[in-house]
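The following blocks contain the structures, represented as structure tokens.
FYI, it's all coordinate maths here, none of it is from the lab. These numbers were taken from a predicted model, which means no experiment stands behind them. Cβ atoms are built from the backbone, for glycine too; each structure is taken alone.
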Structure I
């Protein structure tokens, strides 16, 4: 699965809040945090489409976007990448480290922990 960069993560956070949106709706929902113009949002969405990070569907003649992977799956991969590639650690980080995240709801913590355990047992490190 492709890993999103920082810019792509800004849009994914918006896409995880709603099931499917147009580029304009996503831009309007995220522009206060990104400070981007609409053309930048479109360019990042185009790159995300090429990488397979978003699913595109025409709805009433309008191109709409949805995240290609669920939030927790993406986050668990990023956490494992960070653990392996930045910390050079082989044991996964405890999910409690993310308990105060605005992105992860309290009821998602255990699900995230399970996904990380699963990735760790599969040996999912791209090093």
Structure II
């Protein structure tokens, strides 16, 4: 069966993650990229959504986690997303999830901080 890679880029959500109390109080936008290696249940020429990853459902799952309970680390957040997508879609053989935090509390100017987690390892 042919494997393929599905990429979801720059999924944006407002959430309240971080170590500092202000990050929970104020919240901020987070951006997520998911690169999913998929091995469909049937050949791709079957052209059936039931045998593969529905990216609309995947987006909703990412949103549920990102906007859900607070995590102190974006590393933990990325891992939760990757594991959840792999559980929800057994066709995913590998998930690489990047979480970007544009307003990281650092004593200087930067575009964003990002972390990428790959599951399974």
Structure III
């Protein structure tokens, strides 16, 4: 449900309900499979399962982020945890460091959004 503040409409930060969570997991699995087949058919990726895992979880994280669901940060954390060793294996050290930074930022976002939800639930 949208709420209007002084300037615009915004969605409150919330946890997914059961249906949203199940839909999000299905969304992730769908994109993981689609991206995997695209990588196998059209690229020379030597790690298509992990590459598509990172991409599928990132697409899901972006979708949940647009919906302002706290689970977006969990999806980002998962994506970064997979991407760090993957990029290290591919000897992409700057990307490895970038994903370490992204992991830290995702953790900080998760903690901050959890605090905001706790404040929203407190009576005025």
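When distance in nm of label points 7 Å out along Cα→Cβ at positions 64 and 88 is computed for each of I, II, III, which one produces 4.8?
It traces back to I.
Using distance in nm of label points 7 Å out along Cα→Cβ at positions 56 and 72 as the calculated read-out, with 2.2 as its value, let me know the right label among I, II, III.
Structure III accounts for this read-out.
Given structures I, II, III, which gives the highest value for distance in nm of label points 7 Å out along Cα→Cβ at positions 24 and 112?
Structure I comes out on top.
Comparing distance in nm of label points 7 Å out along Cα→Cβ at positions 48 and 80 across I, II, III, which is largest?
II
Out of I, II, III, choose the structure whose coordinates give helix-only ellipticity at 222 nm (-39500 (n - 2.57) for each DSSP H run of 4 or more, over all residues; to 500) equal to -8500 when calculated.
Label of the source structure: II.
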